[in-house]
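In the part that follows, the structures are each spelled out as structure tokens.
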Structure P
Amino acid sequence: MSATHDRAAGPDEDAAMPGDTTGTVGGSAPEADAVAVTGLGLVTAAGIGVDATWDGVCRGESAAATDPGLAGLPVDISCTVPGFSARQHVGRRSSLTHDRFSQLSIAAAREAVTDSGLDPRTWDGARVGVVVGCGLGGVATWEAQHRRLLDEGPQAVSALLIPMLVPNMVAGHLAMDLGATGPNLVTATACASGATAIGTALALLRDGSCDVVIAGGGEAGVTPLMVTGFAQMGALSRRVGEPAAASRPFDRDRDGFVIGEGSGMLVLERAADARARGATVRARIAGYGASADAHHMTAPDPQGTGVLLALRTALARAGVMPDEVDHVNAHGTSTPLNDAAEAAVLRKFLGAGAAVTSTKGVLGHTLGAAGAIEAALTVLAVQHGTVPPTANLRHQDPDIDLDLVTGAPRRRELGVAVSNSFGFGGQNAVLVVTAA
């Protein structure tokens, strides 16, 4: 069964999208394509572990704080993972030979695999894939080693510089850590990278390349150069005097995001396989849509054409009508243009029925990891029937006509939820999560 554009048309959107001349979004029957989420792992500014992160976003208290490592910069606030000891969480060797983005990802992946009930000692590693989204790679290593080159000369540069900084090493490290010898990939679609990784994992499961995929994202970009770069382009909040209030998605007074770090990992299996082994299924990933704005290096298309295409595609492949969406975990960066453009598309296509939140008010913007972290939080929202609040949303932008959750978590039965992720270069990725 394929879903037509008419079937997935929203209340104010009836025409076929540009580039689709057939009137049909491809894909086989949603039930046959169902992919189960059997494990989650999270390492974020709200805490280490799924429970700590979920509790943090449900409290709605921002994790942003003044960062001593950014002292002297125009923007010196960030959302970093508290109390993360690389030696404790990934071991002594990895603490010395891996960049922080890989360390955070290994910790999250180990939690996800444990949560799934799978045992890497007994699984067929050739049937296990790894797909990780990452936008920057080992930038902390790059900056530290560049300083050593300038200060001490070539002989001081580590022989591990290259394997520590290249983005693909995060997937390689996970494969070595877990004994996963199937497809091993890293996706780089800027701040949509984590969601793109999950979408890629769906394809590997559906075409039979893998029986299990560990998919997610990891990023550790809180460094002086990266923060300066984002600040110079006007992307970061300048509310440095009140860091906890700086990230305020969809608020009238928003002025930019707070940079964060972290990792989110999901263990994905075909639903039939998960049932056969008696696994606990948290939720399902039912659809994925991707598109490009083809508009600007950093600014969103104000018409939202690319976002709408990704959203329509994801819902159609999931076999879901727009008015069936109960919840949206929005990209919601707290930047003026992005929040406005996203909100306009959501209102136009989904109407007013979905409860919308952005968890970046608590966790900051984790760049390449954001899509995976937010997909995991969307799974938890569906599983628990709870929509976390949008932190710091004190005065909703009057031009944003959405049902935004504020103040406290909202209890609601969630059959269908959407997680949006967008990145520089006009990269769009949308995931549809449904109840198990």
Structure Q
Amino acid sequence: MTGRLTNWAGNIDFRAGRLHRPGSVPELRSLVAGSDRVRALGTGHSFNRIADTTGDLVSLAGLPPVVEIDSTAATVTISAGIRYGELVGHLHRAGFALHNLGSLPHISVAGACATGTHGSGPGNGNLATAVAALELVTADGDLVTLRRGTDGDDFLGAVVGLGALGVVTRLTLDLVPAFEIAQYVYDDLPRDQLDAHSSEILGGGYSVSLFTDWTGPRINQVWVKRRVDTTAGVAAGVAAEPHWHGATLAAEPRHPVPGMSAAYCTEQLGVPGPWHARLPHFRLEFTPSSGEELQSEYFVPREHLGAALTALDGIADRIAAVLQISEIRTVAADELWLSPSYRRDSVALHFTWVKETEAVLPVLAAIEERLGPYAPRPHWGKLFVTPPEQLRDRYDRYADFAKLVRRYDPAGKFRNEMLDRYFPTAG
């Protein structure tokens, strides 16, 4: 491999000796079987070394694109390299939707599911909870399919699998009927209102996100995405309360980061639109930022939101000094072993940092210490400094996952520095 290969943010230089872009699954199987160390690379939107390897790095973007909708079963089978933004139009035209989407439509489906990436909404599980089956190339080059309800624990351990069991080639996702969303933004939510009415506020729409810069006693913005009853025949805008829990309805479109253009964001002001054009915060046709950022995210039980925010208030000045913006959102509990929302209805505390790793890392340590009593689980694809022994204590099936990895990859072909650190018994 010649030249510098980095992740999207540019804070990670991949150490792989070779980058491959196989054009078929048989080519991929041969490559995996003949490699000593190999990892799959998605769209590079992780901020740590989860996708890194010293051996062969494989991009799945060259595999033939597959979008096969089964209207009877309400599922879609896709090739792993497809991005959400490339998939959603096919689904919508067929009258279907995914139950939720992340903030960015630019990310690959396989990468998002493998790391437990989510979206928001108290009734919405993370994106991986839509997975009904996955096909992967295992260490010896075999092609294996795991299905929900058929393959039991193997399936539940493999979906949020961190790339540790093999290279995912296809996914089958559950679909729901297409729906419309109207999106509003409220400015300046008093923190005491959030403390007193968190369930009502975070449950005030199909998907709700709060944005704060940690500089005062107010939440800067509340993004509320509400389902629209299309049978009512509403054509233009959908009315919203001008004031809501002390916050004021924005009269103009907003960007979460102060000073950034709202042109990059999905349509607001209550104008109804398709699910895929409202659930993400950012439009597919725009690059949401230049990559000049770092990200971290911690999941705590939903009932501890007020206490967790109060704990972080004590270091608000340290957070604000290296922060671009912070987002608060909800994720429903699930049964996927390494999901940060495994068996916990969760609140995700997300931080978009300035791109200064050495300045951010001590703040992460302080955040993790403050959140310690609430057993925070970090997002697997973002920056964190949690020691392995603490993560082991926060996942009931942690040891079971290590055994699953050992069974699927006894020689450690899919291992890397990060897996060696957090699952040392799996090799």
| One of P, Q was used to compute Rg and Dmax of the Cα atoms in Å, for residues 43-282 alone, and the answer was 19.6, 60. Which one was it? | Q
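If relative contact order in percent (Cα under 8 Å, 6 or more apart) computes to 24, which of P, Q did it come from?
Working: P: 24; Q: 18.
Of the options listed, only P reproduces it.
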| request: Of the structures P, Q, report the one carrying the highest value of FRET efficiency 1/(1 + (r/R0)^6) of positions 259 and 323 (r between Cβ atoms, R0 = 41 Å, to 0.05). | output: Q
| note | Working back from 0.10 (FRET efficiency 1/(1 + (r/R0)^6) of positions 227 and 411 (r between Cβ atoms, R0 = 35 Å, to 0.05), computed), options P, Q, answer is structure Q
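Can you tell which of P, Q yields -10000 when helix-only ellipticity at 222 nm (-39500 (n - 2.57) for each DSSP H run of 4 or more, over all residues; to 500) is derived from it?
Working: P: -10000; Q: -6500.
Answer for the origin of the read-out: P.
When FRET efficiency 1/(1 + (r/R0)^6) of positions 75 and 171 (r between Cβ atoms, R0 = 35 Å, to 0.05) is calculated for each of the structures P, Q, which structure yields the highest value?
Numbers: P: 0.70; Q: 1.00.
Going through P, Q one by one, FRET efficiency 1/(1 + (r/R0)^6) of positions 75 and 171 (r between Cβ atoms, R0 = 35 Å, to 0.05) peaks for structure Q.
From which structure (P, Q) was semi-axes √(5λ) of the Cα gyration tensor in Å calculated, if the value obtained is 34, 26, 20?
Q
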| said: Suppose mean count of other Cβ atoms within 10 Å over residues 179-186 works out to 18.6; of P, Q, which structure was it derived from? | reply: P
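When distance in nm of label points 7 Å out along Cα→Cβ at positions 83 and 379 is compared over structures P, Q, which one is greatest? Walk me through the numbers on the way to the answer.
Numbers: P: 2.4; Q: 1.7.
Largest one: structure P.
Rule-based calculations on the coordinates, nothing more; no lab input. Here the structure is a predicted model, which means the values were calculated and not measured. Cβ atoms are built from the backbone, for glycine too; each structure is taken alone.
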